[in-house]
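Only the coordinates and a few stated rules stand behind these numbers; no lab work does. All values reported here derive from a predicted model rather than from experimental measurement. Cβ atoms are built from the backbone, for glycine too; each structure is taken alone.
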Structure I
Amino acid sequence: MTPEVTAFFDDATNTISYVVRDPNGTACAVIDSVLDFDYPSGRTDTRSADQIVAFIKDKGFECQWLLESHVHADHLSAAPYIQQQVGGKIGIGDNIKIVQDTFGKVFNEGTEFQRDGSQFDELFVEGDSVHIGQMRVDVLHTPGHTPACLTYIIGDAAFVGDTLFMPDFGTARCDFPGGSSETLYDSVQKILALPDDTRIFVGHDYKAPGRDVYAWETTVGEQKAANIHVGHGASKDDFVAMRDTRDATLAMPRLIIPSLQVNMRAGQMPEPDDKGDVFLKVPVNKL
């Protein structure tokens with residue numbers, strides 16, 4: 001089956017969100033949505049999410065799932081907001097529990113912060129499957145960037161989150177807590193073992209040097225032939241050496257501090273104080 005895929009590009013975070021529809025009906029899913037956040041003012045905005053909501057409503061689609069490929073470190077999830085507007089269950093990998101435990105400590109969340117994934121409607125493990133209408137979604141566990149990263153295989157399409165980028169840009173960083181370049185290499189091989197004509201939809205694009213336009217769709221065959229980090233049969237040892245060296249030079253994402261606190265809560269803000277005000281923490285010398 002070939003799902004109908006509509007992409008929404010967020011300029012502020014270089015994130016691509018997707019609406020994926022069963023071509024034989026109106027059922028759809030939203031993958032990796034974005035809640036706009038202005039860090040200097042601490043203000044949120046729903047303009048990006050509203051584009052997705054308007055699209056679903058205008059088309060008369062039925063939103064059944066809000067799927068997260070992982071706990072994003074570069075943008076806030078709009079899944080709860082979209083859920084309020086058009087419905088759907090929020091799903092993520094079962095290893096969210098590891099992420100919650102790790103960053104619960106980093107942000108000194110205390111015992112009131114549940115680390116069991118209960119903020120999400122569904123936790124997935126390798127081999128799970130759900131349906132969007134009559135269209136099956138198969139879950140592939142692809143950690144390395146984070147412990148909870150998933151690839152969603154829907155018909156002839158694979159939504160890989162941050163695990164792979166476009167072939168001319170390579171692969172995800174692995175230096176966040178719980179990340180591993182060795183594990184990422186193994187996860188990428190699982191994706192590259194899919195049929196060559198499988199469409200791959202990436203979670204971000206930054207326009208590699210020499211490319212003038214943003215892009216987010218490629219294929220397994222193109223990745224195997226041309227990915228600058230893992231293509232041409234690159235060995236695990238070479239990949240790990242390259243990835244670890246490169247990661248040591250990278251700055252933290254601009255929105256990592258608010259993103260982690262919100263996304264490990266399934267897109268919800270921390271609990272307000274007794275006046276109804278919400279606060280995010282800034283850990284010093286922790287990241």
Structure II
Amino acid sequence: MTQYPVNMNITPEITSFFDPATNTISYIVKDPSTNHCAIIDSVMDIDYAAGSISYTHADAMIDHIKSKDLKLDWIIETHVHADHLSAAPYIQEKCGGKIGIGENILIVQDTFGKYFNEGTEFQRDGSQFDALFKDGDTYSIGKMETFTMFTPGHTPACMVHVIGNAAFVGDTLFMPDGGSARADFPGGDAGQLYDSIQKLLALPDDMCLFMCHDYGPNGRNIKWETTVAEEKQHNIHVGHGKTKEEFVKLRTERDATLDMPTLIIPSLQVNMRAGEVPKDKEGNPMLKVPIKGLN
């Protein structure tokens with residue numbers, strides 16, 4: 001039996017925030033024995049056509065923290081998202097906390113630093129974040145010990161965060177009827193993603209899994225919580241013991257039919273900077289739109 005570095009019998013208090021504009025679910029995760037908490041995968045609102053940003057989604061999370069008199073320890077990014085912008089710096093300014101992401105952010109920064117033709121002022125060392133997690137690292141939310149699992153495949157920097165009896169999976173996996181995330185972005189790899197999913201599904205069967213996205217396949221209501229056992233039995237991409245070869249074929253064929261996410265251009269530029277909007281030489285917020293393919 002796999003030995004894990006923390007107590008997984010604790011049930012954290014979890015409050016979910018769904019953003020319908022990006023189908024993203026953000027979470028406030030509270031230590032049940034203290035008033036300490038963490039935020040997982042926050043969202044900054046953007047009107048792409050108007051070139052404006054706002055913070056309605058983030059403000060709802062901040063209001064919850066303040067109304068419950070919580071202390072924010074961590075603002076966690078499960079990976080560099082391609083479909084929504086992080087509100088981490090805004091939340092940190094209002095509530096404190098450290099911003100953390102997987103150590104392979106350096107690979108993502110190098111890849112997209114070149115793609116967006118960033119100058120030397122853009123540091124590719126992860127220094128925009130307060131903590132860079134390695135596989136198996138532990139950190140505390142109040143008195144609750146948590147640990148990280150390296151799960152590349154969707155992106156090189158993807159990590160699952162196991163907090164008590166709950167695991168926040170980012171885009172490593174979707175609800176059983178949603179399957180899995182695409183693996184065709186630069187640095188993605190369908191074979192790696194399969195291996196990462198198997199690592200995730202090796203967690204205890206009753207482990208609760210919390211998704212970063214849900215799109216309501218076949219018109220069902222939006223959902224974001226399932227279990228390891230349900231995924232192993234019913235996931236349409238990896239359930240019922242599907243082989244790696246079967247998964248890679250399915251994932252590759254599926255990815256070839258997908259359009260790029262609507263917000264991928266602004267999301268990558270902002271999220272590889274830990275949620276900061278890049279600026280031009282005059283210090284004005286400014287995004288680039290490279291005229292070349294991402295895949």
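Taking distance in nm of label points 7 Å out along Cα→Cβ at positions 13 and 173 as the quantity of interest, name the structure among I, II where it is greatest.
Values: I: 1.5; II: 2.8.
Answer by largest value of distance in nm of label points 7 Å out along Cα→Cβ at positions 13 and 173: II.
Using FRET efficiency 1/(1 + (r/R0)^6) of positions 133 and 237 (r between Cβ atoms, R0 = 41 Å, to 0.05) as the calculated read-out, with 0.95 as its value, let me know the right label among I, II. Can you show the working numbers first?
Numbers: I: 0.40; II: 0.95.
Of the structures listed, the value fits II.
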